[in-house]
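Dropping the structures in below, format is structure tokens.
We did not get these values from a lab; they are worked out from the coordinates using the rules stated. Predicted model, so just to flag it, every value in this text is computed and none were measured. Cβ atoms are built from the backbone, for glycine too; each structure is taken alone.
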Structure 1
Amino acid sequence: MNKKNKSILLMLFSAFTFSSMQIIVKLLPDIPLMEKVFFRNFISLIISFIIIKKNNLSCFGSKENRKYLFFRYIFGFTGIILFFYATTQMLAADAAILNKLSPVFVIILARCFLKEKINKTKITVLIISLAGAMMVIKPQFNSSLIPAAAGFISAILSGAAYIFITIIGNRESIYTTVFCFSLLSSASCLPFFAFNFALPNLFELFLLTLLGVLAASGQIALTSAYKGCEASEVSIYDYSNIIFSSILGYIFLSEIPDMLSILGGFTILSASLILYISAKKEKT
């Protein structure tokens with residue numbers, strides 16, 4: 001198997017694990033939100049720590065990169081909280097669609113932080129993607145708008161987190177980045193336990209552990225996919241997450257997205273396809 005095909009399989013595996021993670025979040029209605037976020041990060045903390053010690057890597061990175069690791073934590077942690085909240089309040093597929101707006105916001109944030117140019121294609125992609133998001137959100141300006149807004153904002157924050165990961169680049173091991181993020185995120189969840197904590201039964205504990213394992217394995221697979229092949233070659237396959245979330249949501253939760261959400265999903269996917277093709281042309 002060549003590197004490209006291996007990277008595609010890793011990307012599809014990552015998309016599936018993140019979709020499965022969404023379903024588990026919805027299958028734990030009696031577990032508080034911050035408790036779910038804790039387990040999502042704590043298992044990653046353990047796995048990354050084992051790998052770091054085995055390979056004699058740095059846990060906290062170099063001094064000059066720590067501020068970027070901290071910003072990656074701030075944006076990523078807040079984004080996960082909002083994404084988990086949106087997932088619990090919306091259809092899994094709708095939450096997944098909104099989360100896949102993050103590459104679009106990377107375009108805007110890259111202009112601000114990395115001084116990258118925004119061409120006409122990127123502006124077109126941005127407009128089309130936002131139109132697709134409105135189809136999914138279906139603004140009604142009542143309480144039903146809050147979960148959709150949370151999902152929308154989570155995509156912005158995820159985009160910001162990706163920017164700081166890009167800034168860090170190869171200056172730090174991916175496991176160092178994951179360890180710092182997981183450590184700070186896990187510690188940030190602990191104070192919330194004093195106000196709202198539910199002792200899980202054995203089945204819930206199994207699901208919470210599986211949640212963390214899926215998050216860790218999905219992140220490692222995603223990173224390995226990008227390391228094994230150029231981002232422009234494999235990034236489009238990450239959007240299979242929308243399909244997986246729709247299928248798993250129907251199987252386990254009997255969720256069926258309405259036609260407007262489906263149309264919005266296809267609109268965002270089409271915009272991403274335009275960006276994907278444009279990126280490939282720029283490299284040829």
Structure 2
Amino acid sequence: MLTLLLDGIAYGMLLFVLSAGLAVTLGLMNFINLAHGAFAMLGGYVTALLMNRAGVPFLATLPLAFLIPAAVGVALERTLYRRLYGASPLDQVLFTIGLVFMAMPAANYLLGNQPQQINLPDFLHGRLEFQGVGIGVYRLFTILLCGAIAASLQIFLVRTRFGAQLRAAVDDSRVAGGMGINVDLLFAITFAVGSGLAGLGGALAADVVGGVDPSFPLKFLVIMLIVVSIGGANGVLGALFGALLLGVLDVLGKYYAPTIGAFIIYAVMVATLTLRPNGLFAKGDRR
């Protein structure tokens with residue numbers, strides 16, 4: 001049971017990193033960025049191509065899996081996304097989901113439709129056993145890395161001047177600008193961090209899902225939206241707790257009830273949205 005719980009926590013941590021950027025842009029900036037999965041795909045491809053074609057070690061690819069999607073996110077924010085900040089949610093959904101369906105055939109054309117595999121280094125293989133409780137080394141690595149990211153992101157957005165300025169800019173960008181806050185820079189940095197986290201999550205998830213391919217954005221798009229819906233789009237902690245809850249329930253459900261295991265997370269989502277439309281961990285009733 002404890003082994004399954006640890007596996008569920010590891011999967012939940014992975015879901016958190018994939019979903020954290022979406023929780024930030026949706027919860028703090030009120031921008032619905034459904035192209036988030038495309039950045040995860042980009043990060044996965046960065047790691048896979050660097051490892052398979054350039055021989056770069058796995059750990060050395062992870063910073064680039066963050067930085068390259070972050071740079072692309074800034075470019076899109078400066079050229080496209082900023083024009084939709086005041087648009088309706090429907091416009092944002094249609095525009096960003098359109099980017100996903102453009103990115104998928106582009107990846108298929110450039111890289112083919114076969115999954116790009118990632119071979120983890122030897123020190124991340126195997127399992128650790130302690131008093132009858134076992135956990136895969138890579139899963140433990142995922143828990144530690146993603147836990148550090150969650151703590152850093154919480155501090156960055158909640159306990160720093162940047163986070164306070166970002167919330168002020170979202171509440172009233174004109175007043176914030178009049179007080180000397182560089183609103184454009186704040187939004188660009190926020191999108192960079194969100195897109196970079198998606199890319200890092202895609203790189204970490206590539207081995208778990210058997211490689212990265214052009215359908216990667218859609219594989220995780222629904223689950224990322226479920227994480228944000230269940231956790232509540234008001235902050236990092238909501239996304240973290242929502243991801244952990246889903247990860248544990250998914251692993252336990254598929255083990256104890258394999259015929260309906262995949263159904264459990266959707267049932268949890270429906271129940272959550274029925275009983276608490278703002279999410280289990282939302283603060284108050286404000287979106």
Structure 3
Amino acid sequence: MAAEGTIAIIGLGLMGGSLAMALKAAGYGGTIRGSSRQPAVREAAVRLRAVDEVFSRAEDAAREAEMVVLCVPVLSIPELLRRVAPVLRSGARVTDVGSTKGWVVRESCTALADHPAVFVGSHPIAGSEQDGFRAARADLYQGAITVVTPAGAPADAVQDVQRLWELVGSEVILMDPDEHDRRLARTSHLPHMTAALLASCIARGEPGPSELAKFCGPGFRDATRLAEGSPDVWHDIAKTNRDALLEELRALADRLEHLRSLFQAGRWEEVRRFLSEARESRRNLIRSMGDSNAHSSEIP
């Protein structure tokens with residue numbers, strides 16, 4: 001990545017807006033372009049000096065840029081890439097922030113098959129249950145893990161994408177796209193679906209929300225927070241990582257059925273042991289996380 005080249009960020013929501021802010025905070029010396037279809041977002045991005053130039057059309061932002069970062073929902077990435085491909089400079093590096101990588105990498109490489117630009121997939125494991133430019137912040141990627149998926153891309157292109165994420169404070173891990181999807185299905189996508197299931201189950205039927213809310217304490221907020229994530233974003237994640245997520249949902253269903261059977265049989269000492277083991281499992285994971293994921297919510 002050129003120290004003073006042009007970086008085009010397509011989509012100025014939480015992830016794209018935060019990337020622009022983080023690059024500015026890091027003192028990036030090149031030009032930062034942004035693209036958003038929303039006039040209010042474009043105005044705010046310029047007013048807050050998150051970008052140097054802003055456009056309503058992705059093609060205008062991406063034109064002749066050295067680095068293009070696609071910060072849009074997963075299913076939109078290949079289609080958007082086909083739109084901007086004609087204006088990409090030869091050798092341009094193109095990456096993304098999508099939470100699934102196997103499908104995205106395959107489709108994006110196909111979209112650029114006849115173009116000399118290079119696609120290298122990325123997934124910064126950072127975010128929030130909030131979305132939009134209003135939620136963007138300069139420290140979103142600081143200390144977060146970002147997975148970069150080489151998948152046969154030239155080494156210099158992979159290094160350029162790696163440097164981008166390191167510049168904004170991420171620790172980069174190189175990984176096969178499909179292995180990424182298997183791991184994230186367990187650690188990110190399953191927790192979101194579980195939170196959505198909990199919110200739906202707790203709010204079902206009678207009594208209505210106004211009465212039920214009186215009995216919802218901090219546990220409800222903590223356990224269902226992820227359900228606030230964008231339905232459009234999570235629809236795309238589920239669709240493009242179906243097989244891995246199905247496997248994790250089966251594992252969850254097996255454990256749920258086991259717990260139900262313990263209750264049914266009144267095997268309370270085994271219930272106690274289950275709860276103790278679950279607590280220790282969580283503690284072990286939290287200890288292993290340390291501070292590296294302080295800003296991370298596994299949201300794209």
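For the reader, a short list of remarks on this structure follows.
- Per Cα Rg over 2.2 N^0.38 Å, for residues 181-236 alone, the highest-valued of structures 1, 2, 3: 1
- With relative contact order in percent (Cα under 8 Å, 6 or more apart) derived as 37, matching label from 1, 2, 3: 2
- Structure responsible for 1.7, with distance in nm of label points 7 Å out along Cα→Cβ at positions 69 and 165 calculated and labels 1, 2, 3 on offer: 1
- If helix-only ellipticity at 222 nm (-39500 (n - 2.57) for each DSSP H run of 4 or more, over all residues; to 500) is computed and equals -14500, the structure in 1, 2, 3: 3
- Label whose coordinates, when mean count of other Cβ atoms within 10 Å over residues 37-44 is calculated, return 30.8 (choices 1, 2, 3): 2
- At a computed 21.6 (mean count of other Cβ atoms within 10 Å over residues 5-12), which of 1, 2, 3: 2
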